[in-house]
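S.K.: What follows are several structures.
Here, each number is a calculation from the coordinates, and none is a lab measurement. This structure is a prediction, so every number in the text was calculated from the model and none was measured.
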Structure 1
Amino acid sequence: MMNSNEVLADFQFLGSRVGGMQLETRRINARGQAELFFDFDYKVSEIEEDSCFRGSLSFIVQVKAKVKNRILYKINLEMEGIFAGSTEKLSREKFKQMLEINGLITLLHISRAYLISVTAQSGIQPPLRIPMVNVLKMRENKNK
């Protein structure tokens with residue numbers, strides 16, 4: 001066994017919350033498999049520095065499900081997270097980079113689990129599963 005102090009990362013997840021959630025479903029008479037359309041975005045709200053870095057990040061997911069060009073449901077989710085980093089071992093720029101990569105991946109997984117649960121409990125079958133997202137590409141596109 002390894003001592004946790006030897007392997008803990010310099011970047012830590014402190015917590016998350018749902019900043020906003022909208023789910024709109026419609027009854028339609030069309031049959032067939034729903035086609036899903038996803039839009040993703042994120043925003044770094046703030047980075048504070050005192051004894052450690054603290055950063056706030058929001059991951060935004062918008063989904064439309066259509067059957068034969070008719071909207072079956074729409075979802076807008078904003079998942080917020082707070083992260084901390086060592087000021088002794090990380091520069092402000094490195095912390096921001098970790099926030100945009102590691103933090104985003106963390107919120108993506110939390111959002112995926114949340115939406116599976118919410119859509120299943122809302123009667124959407126099969127429940128919505130966010131696809132795998134290339135976070136590096138997403139960050140690159142955002143910073144263009």
Structure 2
Amino acid sequence: MREIKEIAYATEEYAKTLALRNKVMRIPLGLSIYDEDFSSEQEALMVGMFEGENLLGVGVMSNNGPEYKLEYLCIDSEIQSCGIGANLLERLEAMSKEQGAEKILMDARVSAQKFYARHGYEAVGDIFLLDYAPVEHIVMEKKLKM
């Protein structure tokens with residue numbers, strides 16, 4: 001049975017998030033996630049979709065006052081398009097709203113732009129490349145209703 005769990009920094013579950021993010025988001029680019037600094041995630045909202053002990057997807061959101069930022073939404077590439085990303089995104093949105101968020105921002109991969117648009121996010125600005133993920137990104141935002 002699948003269930004969403006909150007994940008704490010520097011735990012066994014957290015290590016699984018790094019492995020999944022590396023597999024899906026860095027190795028295909030010839031990069032390693034383990035070269036990056038994730039100390040900022042100590043304070044982040046983090047949820048994972050688990051099936052038993054197996055991590056299927058993870059979402060990470062940072063708190064920047066009334067504006068929160070979706071840092072990662074990563075689903076195992078073998079099971080994408082099964083609703084896991086939508087479930088994790090909805091949970092993170094609810095958690096951030098409970099903490100007083102008024103808006104969520106993200107640097108979305110252009111390849112995922114339609115997914116986020118279906119969930120109420122709007123593109124703002126021009127397409128750009130990130131140093132640590134040199135694929136096309138675009139800033140997207142969603143204003144949360146109170």
Structure 3
Amino acid sequence: MTMTNFPEITRSFQELSGLAPEFFMDIRTDDDLARATAFLYTFDFEVKGEEPHPLDPLAELLTQRITAYEARRFPVPDADGPDMLAFLLQQRPLTQQALAAATGIPQSTISDLLRRRRAFTADHARKLGAFFQVNPGMFL
């Protein structure tokens with residue numbers, strides 16, 4: 001049986017959290033939310049095209065904390081990911097094809113998301129959030 005090297009894990013965690021504390025931050029205020037969201041957008045921009053990225057699990061955890069804070073702070077009754085996507089598409093005269101080209105999400109996937117045939121993933125939410133400049137949690 002392999003022994004887990006907890007001292008090495010601790011050192012690595014401390015180093016990573018020092019380099020990118022936003023991955024691990026608590027979101028308790030609107031300022032925290034703005035900082036976390038800006039970090040997530042920057043992360044998405046920096047790793048664009050690298051799928052899967054080794055840091056995706058950390059981005060997923062941050063997305064979950066953003067979503068949890070927004071659900072408490074800005075409750076949105078009766079609106080889910082497909083409704084939000086449809087609303088944002090209507091607000092801009094934007095086709096599914098144009099959105100696909102801009103986000104890298106296949107048009108068929110966008111169609112399936114809108115028709116509720118497919119669930120949004122964290123990757124979809126990050127890409128759509130970055131494109132529409134909204135919090136990715138709106139789609140989850």
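S.K.: Quick check on the output: 1.27 is Rg/Rh (Cα atoms, Kirkwood Rh), for residues 91-130 alone, derived from one of 1, 2, 3. Which one produced it?
M.R.: Structure 1 accounts for this read-out.
S.K.: Hey, another quick one. Which structure, out of 1, 2, 3, was Cα Rg over 2.2 N^0.38 Å, for residues 51-114 alone calculated from, if the result is 1.33? Intermediate values should be presented prior to the final figure.
M.R.: Numbers: 1: 1.51; 2: 1.16; 3: 1.33.
Of the options listed, only 3 reproduces it.
S.K.: Can you spot which of 1, 2, 3 the value 1.24 was calculated from, given it is Cα Rg over 2.2 N^0.38 Å?
M.R.: Here the read-out was taken from 1.
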